[in-house]
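Below you'll find a set of structures to go through.
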Structure 1
Amino acid sequence: MALILAATPLGNPADASARLKTAIADATIIAAEDSRRFHRLCSDLEVVFTARVLSFFEGNEDERTQEILVQLENGATVLVVSDAGMPTISDPGFRLMREAIARGIDVSVIPGPSAVTMAVALSGLPTDRFSFEGFPPRTSGARLAVFEKLRHEERTMVFFEAPHRLGDSLSDAQIVFGSNRRGAICREMTKHYEETIRGTLDELCTWADTHEVLGEITLVFEGAATDSASLTAEDMVSRVRAFEQAGMDRKSAIASVATEFGIAKRLVYAAVVDANKISK
């Protein structure tokens with residue numbers, strides 16, 4: 001009786017570990033996010049298995065979790081695999097793992113490819129501290145709210161995103177984090193058309209707007225400058241006025257302050273408007 005979570009290749013079958021191949025051959029039940037992709041992987045790896053294959057995806061996760069727990073308690077060895085990377089990481093498996101641990105079932109993990117760590121390494125951004133934020137919300141309002149909560153996050157941030165929402169997500173990130181915040185688009189990692197685009201959020205938005213975007217996308221954003229959360233509205237207004245006294249118009253002054261502090265222009269503008277109301 002054992003539950004095994006196993007990482008599968010992101011795209012290149014050659015990245016499969018020997019432990020993964022052995023686990024596939026030895027399992028009695030294999031819970032696969034997409035059974036067709038799993039059979040294709042086994043064919044590429046030339047692995048023969050005798051296990052019963054169950055579909056295990058977001059739509060049937062609750063029902064399948066209970067079914068698999070019964071099989072585990074009856075002595076089965078269950079292997080869980082997602083389409084790519086590690087199960088439970090923005091993929092099914094968390095509930096099953098939590099319940100298995102609560103019931104005292106033996107659990108183990110076979111490590112392997114990770115889109116998160118690979119993207120951080122490819123981005124060229126700091127790797128000493130980073131956070132994984134999963135998929136941003138699908139609607140702009142909710143997405144902006146999530147980004148706003150992360151505005152002062154100093155760690156490098158990693159997101160997954162669907163190709164058809166890439167431009168909108170980058171645009172919202174640019175609004176909150178500022179045009180000069182650096183980032184990277186990692187596309188089709190380990191596959192034939194692997195590509196990494198690095199630059200400012202302004203440059204990444206331009207790239208997304210001028211290219212047909214296909215395949216799996218992982219986004220990496222630079223963290224905020226140290227102590228950026230301590231920046232006050234008074235600091236912003238004072239700097240804007242300093243630029244204005246130097247002869248710069250207000251619009252340009254606000255843009256310059258936003259660039260200097262790595263924040264969205266609308267935040268500086270709001271601080272200036274509030275200050276003007278108080279002074280009247």
Structure 2
Amino acid sequence: MVATRTALVTGASSGIGEAVARALVGRGWKVYGTSRNPDSVARPIAGVEYLALDLTDEASIAACAAAAADVDVLVNNAGESQSGPLEELPMEAIDRLFRTNVFGAVRLTQLLLPGMRARRYGRVVMVGSMLASFPLAHRSSYVAAKAAIKGFATAARREVSPFGIGITTVEPGSIATGIGERRTHYLRDGSPYTADYNTMIEHLDANERGGISAETVATTVLEAIDADKPKVLYAVGSNAPLVFALRRIAPRGLVEKIVSRKHGLR
């Protein structure tokens with residue numbers, strides 16, 4: 001692998017995306033970072049060229065892909081964190097979540113793959129969530145979206161590998177990025193789910209405050225980028241090696257109970 005590449009990192013204005021973009025600039029790479037409004041990025045990184053991107057808008061995705069047509073590496077990180085009981089999730093909210101977290105990332109990948117294929121090299125990293133592997137109550141839409149993006153990546157790997165392109169998923173566990181402050185919540189007044197929902201959110205927020213840093217996740221993303229043959233999945237944080245080993249050997253029901261109890265649910 002050559003020392004200098006060109007990367008596009010979506011959602012580069014904060015959290016994991018910001019950490020990945022900063023790390024790649026530190027390598028001397030050419031880096032594009034995206035934000036819905038590049039002019040409002042609070043901590044712009046010197047060396048990053050910020051592009052506007054609204055993942056729910058086809059024209060915005062096409063414009064971003066055209067501006068970054070020379071990229072070797074795409075890190076699909078941007079997305080929404082959404083919570084709510086399944087019964088009370090508005091369909092328009094679920095639709096927005098999937099357009100942002102899944103369909104937008106898939107479309108951007110589609111538009112950039114031809115250039116990677118022509119150059120006989122590329123890396124696509126989907127930033128998922130360990131919740132896709134360990135589902136949690138009241139997070140069904142988010143779990144489903146992260147499982148979907150992992151499914152696209154896993155199934156497409158063999159399609160593009162003959163052209164020197166690696167597609168992989170990085171699943172972080174709890175991360176201390178302040179994402180809980182930006183999470184969208186859907187809970188009706190007087191909902192019968194209120195007590196359980198509030199308990200879950202309280203534990204989720206506490207777990208995230210004590211979670212790994214965005215920089216730790218960025219290190220794993222770079223590991224996936226650097227690999228000659230990227231693995232299907234990279235998991236980081238929340239005792240990932242232990243819990244994935246448990247998932248392989250323990251009954252599914254037991255694993256579900258452990259996840260629930262970690263979030264205060266029975």
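No value in this document is a laboratory result; all are computed from the given coordinates. What you see is a predicted model; the values in this text were computed from it and never measured. Cβ atoms are built from the backbone, for glycine too; each structure is taken alone.
Points worth noting:
- Structure with the greatest value (metric distance in nm of label points 7 Å out along Cα→Cβ at positions 12 and 180, set 1, 2): 1
- Computed 47, 29, 16 for Cα extents along the principal axes in Å, for residues 52-131 alone - originating structure among 1, 2: 2
- For semi-axes √(5λ) of the Cα gyration tensor in Å computed as 31, 21, 17, the structure of 1, 2 it came from: 2
- Highest-scoring label, criterion being distance in nm of label points 7 Å out along Cα→Cβ at positions 148 and 252, among 1, 2: 1
- Parent structure of the calculated result 4.8, given that distance in nm of label points 7 Å out along Cα→Cβ at positions 44 and 196 is the read-out and 1, 2 the choices: 2
- Sorting 1, 2 by mean count of other Cβ atoms within 10 Å over residues 84-91 from high to low puts 1 first, with the largest value.
- Label whose coordinates, when distance in nm of label points 7 Å out along Cα→Cβ at positions 100 and 188 is calculated, return 3.4 (choices 1, 2): 1
- Parent structure of the calculated result 46, given that percent of Cα pairs over 23 Å apart, for residues 20-155 alone is the read-out and 1, 2 the choices: 1
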